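Only the coordinates and a few stated rules stand behind these numbers; no lab work does. Note that the structure is a prediction, hence the values are computed from the model and not measured. Cβ atoms are built from the backbone, for glycine too; each structure is taken alone.
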Structure 1
């Protein structure tokens, strides 16, 4: 007996698009932001009873209200963006490095150790050189360990790098406990001599961070797009079997790429310690190692897109904090406002990659 439902067509089908145009990406993401603002306006008005326009103005002031706020936003933006740039080659190779948080911590720990041990003893130029080399080496080591096991034993890099974060946290916590002795906190390092502190440029020590990050944004873009190593990373990411057939040593590419990724995360730790915090703690990375995963994924490993997305996330974070402070809201309400915007932006990626085709003959023809 023939199934009565056999001839029924689905209401809608999901069809994968071809290569989306730049215009389509802009339009879809703009619609996503507009939808997020409308949803947030509804939440703000009906749940908190506040005027949505006033809340959005306050959110804007969280980043652009004063020169100092803007400089602080740039400081945090530089750290987040550099971690995203560090993750780009690993992710393009389909090596899911979730250990950036730990790699940043180890780089920061190495910098802090040099500041404590050699601050005021060696000249500033040599001190900064030692901090740089030690932090880069520490981050690279924390990146190459999971890469080695992935290349030789096919371990799961996602879990391996994630667990390395917790090991790094415990190492940093132990070192801080030893260094601070009976004090309640480690505090600023070398406060009298300021040895290992970046000099102030335009009133901020983090200005050097921003300048270096801009350089690495361009350098990583060129590396991935035009270098031989960047080409090998792309081939390995597409298919390891194809890479082997083409004569590419897959294990060597994995290890080399993760050394680079870990080294840049370690460099971020150095910039945070020397240019932002002048101290070390388990919260030095501030969760940016995980947030940068969103940055790298949304930007599809394009470092210029990463800059835009990183600034958007920092803007949302600063705005949420300003809303909570100005209107005496709890952090959950501010986080919901930030989360709705982020969710809509993330969801817009679906409509960039796919389209809905509704049932009927036209729907069938669209699939051909």
Structure 2
């Protein structure tokens, strides 16, 4: 049994970490960190934990926390983890950071897109990008894991096999994404009020959303070159879920008769199956079935599928996940399982909720 500490335990991602780890057979939570609710019972913040969690919220002292636990989850705003990190902490404990502090390898890119100074750039190189389906072996050996963003997890996994195999022209990739309001966090913000969000859908961060360089960097590794793409997120009036629809030009392939033409459905499906057939949490749907957020809600699954548009020579790729589970806390637990040699799906075998 390992001991876990959570800093930012009262945010939405932190609350989801508590829910998942409470049912984990190999871990117990020893520290519910929350600067806003110090000394208040956790179950008073999240009443769903009444008679399940009796602990009080503690502060965000990572130095002290590192002496008490085996793994620290930082479900905190950008900049916090980087400002706290030092050699002493990393010598004692594994870190799974749910912020963007160590996701982007170029510190100048991070500082440009997030608008803050990085306080510990010396750890960026060793941090492992914790997209388990792609970096599984590297995660196992890490001491600092950069847990991917929600939009990025869905966007990357949806396109990754085709980018990696060169079936699409990655420079033509356009990503249209939609998210529920929990992706904006639990803090009180006027644009997230019920009357602002209900009966409405809007684009935001157009040509400027900070997950863009993260997607470009990771898909760039797959493509073997630098990528520049369009990513446009939208806010929709639901609690959870992300749906991405991605468009790209297909590259012609050689056919059996020697001619060149668009790859067939069967050829594209074979590539997705090659990458994801053995993956517990990525489900490649049957032909003609489009991913929907309601079929992954409350689970660690990502549903993906595609349609080939022969008229335009493009492929439309689609993906759906729960932004608080596979898009945040579930992925963090999946990373923890890899770090400590547990069964990767431990604590995550959650059947999607419906309705």
- Item | Label whose coordinates, when mean count of other Cβ atoms within 10 Å over residues 318-325 is calculated, return 27.6 (choices 1, 2) | 2
- Here distance in nm of label points 7 Å out along Cα→Cβ at positions 14 and 102 has been calculated and equals 3.3, so which of 1, 2 was it run on? 1
- Message: Quick check: 0.60 is what I get for FRET efficiency 1/(1 + (r/R0)^6) of positions 142 and 190 (r between Cβ atoms, R0 = 41 Å, to 0.05), calculated from one of 1, 2. Which structure matches?
- Response: 2
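Please compute distance in nm of label points 7 Å out along Cα→Cβ at positions 78 and 94 for structures 1, 2 and give me the label with the greatest value. Could the numbers behind the result be given before it?
Working: 1: 3.7; 2: 2.7.
When distance in nm of label points 7 Å out along Cα→Cβ at positions 78 and 94 is computed for each of 1, 2, structure 1 gives the biggest number.
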- Can you say which of 1, 2 returns -8000 when helix-only ellipticity at 222 nm (-39500 (n - 2.57) for each DSSP H run of 4 or more, over all residues; to 500) is computed? 2
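Have a look at 1, 2 and say which one yields 0.10 for FRET efficiency 1/(1 + (r/R0)^6) of positions 62 and 206 (r between Cβ atoms, R0 = 25 Å, to 0.05), as calculated. Intermediate values should be presented prior to the final figure.
Details: 1: 0.90; 2: 0.10.
Going through each structure in turn, the value belongs to 2.
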- Item | Highest-scoring label, criterion being FRET efficiency 1/(1 + (r/R0)^6) of positions 118 and 334 (r between Cβ atoms, R0 = 35 Å, to 0.05), among 1, 2 | 2
- Work out which structure the value 35, 22, 20 belongs to, where semi-axes √(5λ) of the Cα gyration tensor in Å was derived from one of 1, 2. 2
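Where is relative contact order in percent (Cα under 8 Å, 6 or more apart) largest, in which of 1, 2? All intermediate terms of the calculation are to be shown ahead of the outcome.
Numbers: 1: 36; 2: 17.
Top value of relative contact order in percent (Cα under 8 Å, 6 or more apart), among 1, 2, belongs to structure 1.
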